[in-house]
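Each structure below is given as structure tokens.
Taken together, the values in this text are just the output of simple stated rules run on the coordinates, not laboratory data. Model, not experiment: these values are computed from the prediction. Cβ atoms are built from the backbone, for glycine too; each structure is taken alone.
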Structure 1
Amino acid sequence: MLDMVIVGGGYVGLAVAVATKQAAPHLSIEVVEAAPEGVWQRDERASAIIAAATRMLDVLGVWQEILPEAQPITRMIVTDSRTADPVRPVFLTFDGDVEEGLPFAHMVPNVAMVRALRGACERLGISIRHSASATGFHAGSTSATLTLSNGELLESRLVVACDGVRSRLRDMAGIKTVRWDYGQSGIVTTVEHERPHEGCAEEHFLPSGPFAILPLTGNRSSLVWTERTADADRLVASDDLIFEEELQRRFGHKLGALTVVGSKKAFPLGLTLSRAFVSSRLALAGDAAHGIHPISGQGLNLGFKDVAALAETIVEADRLGLDIGALNILERYQTWRRFDTFRMGVTTDVLNRLFSNDIGPVRIARDLGLGLVERLPKLKNYFIQEAAGTKAPNNPRLLAGQAI
């Protein structure tokens, strides 16, 4: 019998495995991944990793491997305008450091992150099963039985579901969700531009949704471009000339001519919050527990916060000789994470509804609000520290840069 099986071999699942095994080497841990070996290497996306998450990755021994491919965000600007506006006034700016030498976030290619975490799994002796998904789950009094698509049965004291926003494990455990669709899709791609971005990230609030420009290494940027779903599908299906023309209208000309160098993909956007994060012998982490709008760039970072809290909960219970899969142990993790997740889900939902429209009085009110924050340094500093995750009360040790 295994101590822990993690279903889902993305960055959250791998990080749970590494964080737990590093602190408790005697625990037997396996990762089950539905995708065939090597598919992760095709992921062209990049993610914003906040300062608290980089501290955790450093403790896990993978950040130095990731760092050469990471681009620090040295500054961020926020505008609120229409696509056709000739000038986009800047309503809010953030300096990039939360403390000396610590940027509030880095942009990291997903491939670099997964590669480093998989390498850590290999060094720690964590096996990864590929091309296998969970088709059955049964929780007993002392262990859970997991049925895989290849016919294998795995018995484990604890199963961790990191299998995405449409988690089959969550459904099999009977955990309900609160869910709605925004009628928007996020277009994700990578562009090259003539002039350097100097580490500056931009978020333009446009009537159809936020348009985020996130710096990558070199003269490249990652885009998260929100449009109404029908328009997003049309844009992704269009030829490169039309796509780049529409892109330039939103991106602007400050970085010169643009060239799309990555594939164009559109992902439907919605809000999904699990009503519970745990059940008997099962814990949810990452998108299996919550899926939020990308307007704040916090989706993956919420998952890393889950990793830090869950690993600490498991390791501390194990050190006390307690059953790591017992419901009363897992409820400590749920208590730790559920309020923060609910708060972030509500915040992103309100922000998206507030900014994804062109209603005159609403625009005036939100621009006044942005201007007020810009003129109050203490309030602005609070928001940047909150976004970086460095000053959150009751932070797990990993997020503070401490070993469990």
Structure 2
Amino acid sequence: MGSPADSVSWDEASARRLERSALATPAATAGPAELVRALCGAHAQVLSAAELSVGIRSAVATRSDIRAALWEERSLVKTHGPRGTVHLLPTADLPMWIGALSTMPHPANPFPEHIRLTDEQTEQVVAAIGQVLAGAELTVDELTEALVEATGPWAGDLVMPAFQEMWPRWRQAVTLAAYRGVLCFGPSKGRKVTYTNPRRHLPSFEPVDGPLAQARLLERYLHAYGPATPQSYAKWLSAPRSWATELFGSLEGSGRIQRIGLDSTPAWVNAGDTGFSQAPPRGVRLLPYFDAYVVAGQPRERLYPGRAAERALTPSGQAGNYPVLLIDGVVSGVWHQRRSGKRLSITVEPLGELSTAHRAALDEQVERVAAVLEGRPELAIGTVTAGAHA
């Protein structure tokens, strides 16, 4: 790490982010929970993508190790995290996450009034969820039945349009219940998702006080992805910019964070965390859908330069919809994998010519991806025809 700096370049920031995300050099000894903590959560809407996100940051871990951490050791929990989306979080960090997420502002309920839960109904559902799941792992249907019995038939009304079907009214409260610390995911029953109460695996935990939890979460984020701005933090959390700006101002005023320049634009780091290496970012990585690094990475135009933005971002600029090829800290292509038994057919579409060194590093990365997913790889360089979320 170099000497303290009051302004850093994109390359310096990128190199430090790669190092702290275990993308510069995969960790030799860190376990799944430690790696997920470093990322500020691993996006797990598709669990296999989360397994790969964590596994490629380790020199040795496979998907079996991540599943063991989640379902056997319980050092990880699958729950709703930043932006209300499903994440893996370290179980030991739930008091901080719940303290922060339950007290920060969130977008208003988007449903029309005749579909919406009232405030009173919401509180009834959240309380009932905590009680019903205290000693059980229930499928959606089983939980619906239990909540209708506990609260009333209105909870089970099929009024929520979702994925070409209608969901029961109570499901509007799922994210809030997770943020209150009374709901998380349990192991699936066949193809059916289950929910349970995280207190079964972390008994008697108490959420960290809201303002303190919010400060700690921001410090975690800045350690991983700083220098960063209130705007990028608000986007990462799907929170109001005004709230994020006020939080940054409060922590700067108390001396917990400090302002420096990122390519001469004001940005923030944790107080005293101003050492940056002069070595340029290096490495070839295959990042899965919604990998934490690309979702949190800002400014987008530096992480997704030129054609990368056209190929790997949505029209609105959302990151993560496509798995990406990361070369020397910037998105340089997309990729896709199709599994058939143990065989993994991996297609990589670079956006430019691969150097000999980069091609050799890509071959090594493909082998590592296959090791994590416990398969046999077949690599093809060519056009990826699969669309987003394929």
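Hey, semi-axes √(5λ) of the Cα gyration tensor in Å, for residues 30-165 alone derived from one of 1, 2 reads 32, 17, 15; which structure?
Only one of 1, 2 returns 32, 17, 15 for semi-axes √(5λ) of the Cα gyration tensor in Å, for residues 30-165 alone, namely 2.
Upon calculation of FRET efficiency 1/(1 + (r/R0)^6) of positions 206 and 318 (r between Cβ atoms, R0 = 35 Å, to 0.05) from the atomic coordinates, which of the structures 1, 2 produces 0.10?
So the calculation was done on 1.
For which of the structures 1, 2 does the calculation of Kirkwood radius over Cα pairs in Å, for residues 6-53 alone return 12.5?
Only one of 1, 2 returns 12.5 for Kirkwood radius over Cα pairs in Å, for residues 6-53 alone, namely 1.
Between structures 1, 2, where is distance in nm of label points 7 Å out along Cα→Cβ at positions 94 and 326 highest?
1
Comparing structures 1, 2 by distance in nm of label points 7 Å out along Cα→Cβ at positions 62 and 158, which one has the largest value?
The maximum falls on structure 2.
37, 23, 10 is what came out when Cα extents along the principal axes in Å, for residues 70-109 alone was calculated for one structure; which of 1, 2 is it?
1
Of the structures labelled 1, 2, one was used to calculate distance in nm of label points 7 Å out along Cα→Cβ at positions 190 and 302, giving 2.6. Name it.
Value 2.6 for distance in nm of label points 7 Å out along Cα→Cβ at positions 190 and 302 corresponds to 1 out of 1, 2.
Out of 1, 2, which one gives 13.1 for mean count of other Cβ atoms within 10 Å over residues 38-45 as computed from the coordinates?
Structure of origin is 1.
A value of 16.5, 56 was derived for Rg and Dmax of the Cα atoms in Å, for residues 246-341 alone; which structure in 1, 2 was it taken from?
Computing Rg and Dmax of the Cα atoms in Å, for residues 246-341 alone on every structure in 1, 2 gives 16.5, 56 only for 2.
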